[in-house]
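Below: a set of structures, written as structure tokens.
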Structure I
Amino acid sequence: MTITVTTADAAENLDRAGGRVMRLLVDADATGQRLSVVSCEAPAGEAGPPLHIHPGTDELFLVQGGTLLLHADGATHRLGAGAAAFVPRGTAHTFASGPGEPVRFLTVHTPGGFEQMHRDVCRAEREAGRAFGPAEIMPIAARHDWSFAGPPLLPSGELAPVPGGAPAAAPAQPPAGTPAGLAGGS
């Protein structure tokens, strides 16, 4: 294995038709399948993917700017620039961008390989000439270490309502150790 360097202009473009800017910075093939790294910028106030589980991969979120709302293991956390969150394999999670400004973050999957899901969705949306909704993305994602676990996270910090009136979730909480007034700052 050799050192891998990816410049911004050389990163693989995995942009989504709905406006999410995505770049593959480190491909699993370059790391002997040890990990992969994807850069993402989501528009302000964008709901995330359905609550889901990666049975075979851990995921690390590193926030670079804006506010990322991360719902994991039953709680929603507000992560500002410089924050990180580790989601172990098998943990139900989802995310959304906070209101007011776009969010920029990196995801690191260990082991690597999950980036192929982003490639497949990107290709399918380009071929269709439009953004896909969850019903179209979920069958693609299911082929890549992704299992449905519930509704998406809304920009309010709550899970979308579940048919039948079940409660969604508690509102976003600051990460542990965040002084009052600094939660979600960026």
Structure II
Amino acid sequence: MNYTQAQLKYRLAIAAGALLFTGALISTVFSTLKMLHWRLDSYTTAAATINRPIKNFMFTVYENTRPLDWFWDNSPTPDFIRLSNPPHWKFLVIYLLIFIGAALFTWGRTLMRKVEAVEPLIQARLNAPAEEGVAVMTLQQLEESTPVEAVPSFFSQVRVLCVLPVGIGAVYLGVLWVLGIL
């Protein structure tokens, strides 16, 4: 891949990764808040006392995030009791999109560093005095002819794509279990 192609790839990867990560993270947080709102029990006075600040916090977040109403309306509410529920599976897909976005962003940043390492070489070749018998190349010709070192594949990020979702999911379920929601 040449310099120009690498620039396009890293810019698209960073933009797509940031967009996926941000959207999926917002949706996951709102889904969790919606689940907490519907699943927190207030059957006893002790439970009502403990749950009141949590519900007040959720109401405050809901009232202060009006520009994000689309996420509130379309974020699926997970149900960890009835796992066959379709909104639960939608929640899991959106949760995994967080890590796919992070991996895509990381891959784009790695490629960006490789491109930045090539930029001084292009500038040096552009500013070098012309030798006799050698054609002088323009900046565009240099960018199209300069190869960029290959980066590891997007799917080689096992830590971000496999280990991290399982670890964070285990902590998430542990917190819900401690709160008595599961």
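Each reported figure results from applying straightforward, stated rules to the coordinates on display, with no laboratory input. Keep in mind that this is a model prediction, so the values were computed, not measured. Cβ atoms are built from the backbone, for glycine too; each structure is taken alone.
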If we compute FRET efficiency 1/(1 + (r/R0)^6) of positions 17 and 89 (r between Cβ atoms, R0 = 25 Å, to 0.05) for structures I, II, which one ends up with the highest value?
II
If we compute FRET efficiency 1/(1 + (r/R0)^6) of positions 65 and 153 (r between Cβ atoms, R0 = 25 Å, to 0.05) for structures I, II, which one ends up with the highest value?
I
One of I, II was used to calculate semi-axes √(5λ) of the Cα gyration tensor in Å, giving 51, 16, 12; which?
II
Suppose helix-only ellipticity at 222 nm (-39500 (n - 2.57) for each DSSP H run of 4 or more, over all residues; to 500) works out to -3500; of I, II, which structure was it derived from?
I
For which of I, II does relative contact order in percent (Cα under 8 Å, 6 or more apart), calculated from the coordinates, equal 37?
II
Upon calculation of distance in nm of label points 7 Å out along Cα→Cβ at positions 97 and 129 from the atomic coordinates, which of the structures I, II produces 2.5?
I
Of the structures labelled I, II, which one yields 7.0 when distance in nm of label points 7 Å out along Cα→Cβ at positions 81 and 145 is computed from its coordinates?
II
Top of I, II by distance in nm of label points 7 Å out along Cα→Cβ at positions 9 and 161, largest first:
I
Starting from the value 8.6: which structure in I, II was mean count of other Cβ atoms within 10 Å over residues 1-8 calculated from?
I
